[in-house]
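FYI, it's all coordinate maths here, none of it is from the lab. Bear in mind the structure is a predicted one, so any value in this text is a computation, not a measurement. Cβ atoms are built from the backbone, for glycine too; each structure is taken alone.
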Structure I
Amino acid sequence: MFPRLAGQGWSVHKRPSFSTRVASHVSGREVRTSLYSGTLYEYEVAFDALVSNGQVTGPLAAVGGTSLQTLLGFYLACQGQFGTFIYVDPTDNFVEAQAVGTGDGVTTVFTLSRTIGSFTEPVSYATQVDTVYLNDIAQTDVSLVTPNSISFATAPSSGAAITADFSYGFLCRFLDDQQDFENVMSGLWTLSSLKFRSVRS
């Protein structure tokens, strides 16, 4: 899990991205082909205060005495772009009564999705399922299947509406193999830009 640290600053960038092949014709018409099966998200965050020596007092005490070691160690453990991690977006991580699917009497595994406005897509990585409902009745024979599915012990009956309350994050990797941590005063560090993007499960 990407660490939540009090020293994270503003602003935060979130960039939904797609890949589209466009072929233009002399008539002005276009042929467009979407190459992604779903959205990928790029994030950019900054850290205004990271403490390394555990000795900061006053307003900066809330930052955490070893927050530099926490973030730097996390980055090192990922080996830059190589490793993956779960990022829980504070503004996009939970849904209630989310439509998941409709039973057919045979299927037992369903992929979890979330809806934003009029757009619905599979979640990248489900972190917790609180309750699953069949026709608004809570179920107990359901388990979470990594990374983003639920499994019923018995297939839901044909036509049964499946909804769920669950939390999720985004499976990500860092965009760079090096980062610039800046020591601005004794024991106090900053990181002006940390970029990462979601990846396919």
Structure II
Amino acid sequence: MLQKQRNRGQDGAGLVTIKLDSTPGTRYISRRRSNSPQYLKDLFEGVFSHFADVSEEHMNDPVWLKDNKPYTGELLLGHLRYGTHGVNTIETVHPFLRQNNWITRNLVLAGNFNLTNVDELFAELLSFGQYPKEKSDTVTVLEKIGHFLDDEVQRLFNWFKPEGYTNQQINGLNRRPSGCTETLTACQ
């Protein structure tokens, strides 16, 4: 799809994969970006280099691939950058990440957009006590969403903790499928 939409972005490309239900201590988000003159070629060569040593048997085993290789997972996001401001550095190529040690507080965002109220939203982030790493459309949107995500994760933690769930169980409850209103064991 990135190749087919190449005319939509001439400044760079990126992709991210997310593994669901990964084992703690293993990488579950893999991201690669490129702003080289041949950005799509560079992007996919970088991803495919992780599979050069994989046997045909393992290449046809999605469970093995997910457990052993980056860029394999259930969620995929690709983006072509069409720069609307600033310089064309690797830092401006999407997807952007908001990483956290709590799995339920990680965010990935990509998009070509311009905010007309970035100053207002940035000031609001400061009023929340945040200290954003830069003042740009994408970082402001990412941190704004992240603020509400953090609030909701904390609200759920406060909801489940008095019921006697452990912190690890609550983490699983925060990640349960939407619409699952049963008890912890029934949702797993």
Structure III
Amino acid sequence: MSDVLIGVSDLAEAMLGPRPPVVLDVRWQLGSDDGFARYKAGHLPGAVYVDLNTELAAPPSAEQGRHPLPHLDTLQAAARRWGIDFGVPVVVYDDAGGTVAARAWWLLRWAGIAQVQLLDGGLGAWRDAGMRLSSGDAVPRVGNVTLTGGCLPVADIDEVAGTQALLLDARAAERYRGEVEPVDPRPATSRVR
């Protein structure tokens, strides 16, 4: 799984190497908007903060949901702002069990960045290994990446309904079952009919 995950020691070594990865901190939690404050209080050295709501998603809508895919040109401008260059590896992490980092991983792979990895264990693993944290806000130089989009498959609800595909839902169990919906005005349908 080395093409998906990277361990703390391998990341620390890569950060000191001749071609260090761009490290993205994608902390976000449902119902909370303090990710940037938590990032500024302590993050991996050189990591750039990425906001799920404004950089990894287009504005919410009733038709597209809370976090629709961003427009490719908007994502490309953000990726360049984060310092991503063509051919340079990217590592993403969060502090929420990898759920938000997984979205960033998928989105960047979908957009055409082939070398994207998740920090195995996220911020907690970095801390547990006794690695140092930085505070404040990292300001990277502007990158030159060009995104193409469409490099991983996307399906809408009608396409999924017409297949025998296995659909995995990563929401909390009580949200999946429809018992609670703390955020969305209209709960998402749990099962395709």
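Structures I, II, III were shown, and Rg and Dmax of the Cα atoms in Å at 21.4, 69 was computed from I.
For which of I, II, III does FRET efficiency 1/(1 + (r/R0)^6) of positions 53 and 157 (r between Cβ atoms, R0 = 41 Å, to 0.05), calculated from the coordinates, equal 0.10?
Working: I: 0.10; II: 0.50; III: 0.95.
Label of the source structure: I.
Can you tell which of I, II, III yields 2.7 when distance in nm of label points 7 Å out along Cα→Cβ at positions 21 and 117 is derived from it? For distance in nm of label points 7 Å out along Cα→Cβ at positions 21 and 117, the value 2.7 is produced by structure I.
Could you tell me which structure in I, II, III was used to calculate helix-only ellipticity at 222 nm (-39500 (n - 2.57) for each DSSP H run of 4 or more, over all residues; to 500) as -2000? Answer for the origin of the read-out: I.
Ranked by distance in nm of label points 7 Å out along Cα→Cβ at positions 133 and 165, structures I, II, III are led by III, which has the greatest value.
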